[in-house]
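Just so you know, all these numbers are worked out from the coordinates, no wet-lab data involved. Because the structure is predicted, anything quoted here is derived from the model rather than measured. Cβ atoms are built from the backbone, for glycine too; each structure is taken alone.
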Structure I
Amino acid sequence: MRKLFSIVGREWRAYFLSPLAYVILTAYMFLNGLIFSKIVSFLSSPGSPRERFLSLMFTNTFFWIFTLFIVPVLTMRLLAEERRSGTLEVLLTSPVSEATVVVGKFLGALGFFLVVWAPSLAFILYIRSKTDVDLGAVASGFLGIALLGAYFLSIGTFASALTKNQILAAILAFAMLIVVFSAGLFEAGADPARQSFIGYVNVWDHMDEFARGVVDTRRLVYYLSGTAFFLLLAATVLSSKKETP
């Protein structure tokens, strides 16, 4: 466990000691603040559905665009840069398993991802000072962000394990995320069996449910098992490359 925390701490220092972290945080605060002001203006108009605040907060277009672009940026260097510089081989020859390396780097990225989204609480607290806000739905919405972020970051971690090139790792991660993100587009017109499956993997509907305060155990199973699956794939890739002469 100490080795795992050491890797997590190393990743955090790599993020916060580089300009990238502050560029991402600044861009997020500016863009999300702009979106928040638009949501407030919309909900301030007479007859507006104020109960939709959390749904608009957690499922707007900016949310998806930012998530789809930020995840490849956060994960592209996790394993690709280590392989390119040769430090990954040194790390793996120490008494640390491939799974520990993968999970440690993943948790470092997830921690930073959650820090990026933390300022959203200030917007919600402001709205709560003006009107009633369902705190259960707020907690559910942030749970959805954490689960979705973990799932997407695990995909990015797997992509980073496949190559030594950071840019290629980012492109691979983005391509895989687009496939996952676009699954919901094929639900309309599908037969009942396919609709059931697509509904199970449709991240749009999942986030809408979380934003409404609905926590379905099927969603928990999907995100947790999906995250574990891609982390296992990443560890397997590292193991195979370690064994290759």
Structure II
Amino acid sequence: MEAVSANGTPTSTTDRSLIEVHDLKKRYMMGSQEVWALDGVTLSIEEGDYVAVMGPSGSGKSTLMNMLGCLDTPTSGTYFLRGEDVSTFSDDELAEIRNHEIGFVFQTFNLLPRVNCLRNAELPLIYAGMSKTKRRERAAEALRSVGLGDRLDHRPNELSGGQRQRVATARALVNRPSLLLADEPTGNLDTETGDEIMQLLEGLHRQGNTILLVTHEEVIARHARRVIHLRDGKLERIESVDDPVLAGTDISIR
């Protein structure tokens, strides 16, 4: 998993690994009580992988996602993303990584209500400083890729819940990130619409996207190829899913 350079700094050694974390720990203080939200997690995720993270409330799922999404920094341990130890990065460097390497899909969609789908999808590209013409082209392409090419001018209140989540997914993909993080992406959707979103994620995985999905639902986790089980901040086990729910299914996301 880990080697040490001549100056004593850990370095990534796995060519195919997109993510490598070693002995990752995160401590919080709740009053006078010390709480270890993560307590020595070590794992790797390869490019093109599809991984689900499961565990009971308080197991460390959200904390691990925040670490991998560069939204927070560990108390100790190392996190390599594409061979770079981002656990040592400054806030500005982490913001740069988030904007270029990571796409986020949240349970609550987090769309701007007063602007249309195209404007919502292009938002990361505005932060990236891309020209208006190029970012509009890229945003329209991302929306078409999730089946919303005919909804570019619609605002969120004119869309169904599933369509809103597709806009959120397009926004996450618009920067062509290395990693797509999906936090309970079906949590606010009915069963049928949730199945549509899982089919969408399956299609994106087949196109080569690396996906990490956080969920508390076993049926959702079984869409992934591997399931990471956390308990009390520790890695309990990693399960290979021999028969993913959608394996072998012909899925179109157009």
Structure III
Amino acid sequence: MKRSQLPVLYSDEHLVVVNKPAGLLAIPDRYDANLPSVKSLVREQFESAFTVHRLDKDTSGVMIMALTPEAHKALNEQFEKHIVTKTYLAIVSGIVDRDEIKIDIPIASDTRRKGLMKPSAKGKEAHTIMRVVERFRLATLVECDLITGRQHQIRVHCSAVGHPLLVDPDYGKNKQFLLSTIKRRYNLAKGAEERPVIERLTLHASRVSFDHPVSGERITVTAEPPKDFSAAIQVLRKYAAPYASAFDAEFF
């Protein structure tokens, strides 16, 4: 992966915030160190890189990397004290009826599925605030504030309240989102294969706020959703917009 494919949203001599593309590892792979990752690409460009937090490989969006040991320590402390705030955009399955849901469900490792997590009363505390942004007939666009930062927290929490990510083969049902699932009279040329609108987690880290480790200034960095995520929203708006009510049709 070329450096130009790792957009830098903010940088100084202490830290860098990048817009991680979906499909890129956050840290080097334990089995194949030659695979590109955010850490390796930042190190190539800035000659230093310390991991502060991670994003799943198939999640896009804002990710902070420290460039000095001092900044690394200070930012880690902010994460531990919940001074850093992270907001994600997620397209989830089904219609979320409440405008805001505060999810307080402990999370533990899933002993039956290696590398995955599960809700568990014996797990570590985990808090997420979900807010509805836009509703469709079969899905909902939500914002999720990550209060704690457990592995796969948003994915587990969304699934636990009955609204897994629209695309999430581990905690939901779908490996991809196809136009044919929502567009009536969808026709595909004979012999052609339908291309998915999106075929990775419908999750994007859209905003992060933190105190600068040296100046103390509050910094907020945002990242616009990538093309596949935006395309999924546009398709839902066009082909799965909520029906007008009978009241609306009769009187307006």
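Consider the structures I, II, III: one of them gives 2.9 for distance in nm of label points 7 Å out along Cα→Cβ at positions 172 and 204 as calculated from the coordinates. Say which. It traces back to I. State the single structure among I, II, III that was used to calculate distance in nm of label points 7 Å out along Cα→Cβ at positions 60 and 164, giving 3.3. The structure behind it is II.
Computing helix-only ellipticity at 222 nm (-39500 (n - 2.57) for each DSSP H run of 4 or more, over all residues; to 500) gives -26000 for which of I, II, III? Derived from the structure labelled I.
Computing relative contact order in percent (Cα under 8 Å, 6 or more apart) across structures I, II, III gives 18 for structure III. Matching task: 63, 44, 44 is the computed value of Cα extents along the principal axes in Å. Pick the structure from I, II, III. Corresponding structure: III. In terms of distance in nm of label points 7 Å out along Cα→Cβ at positions 20 and 156, the structure with the greatest value among I, II, III is II.
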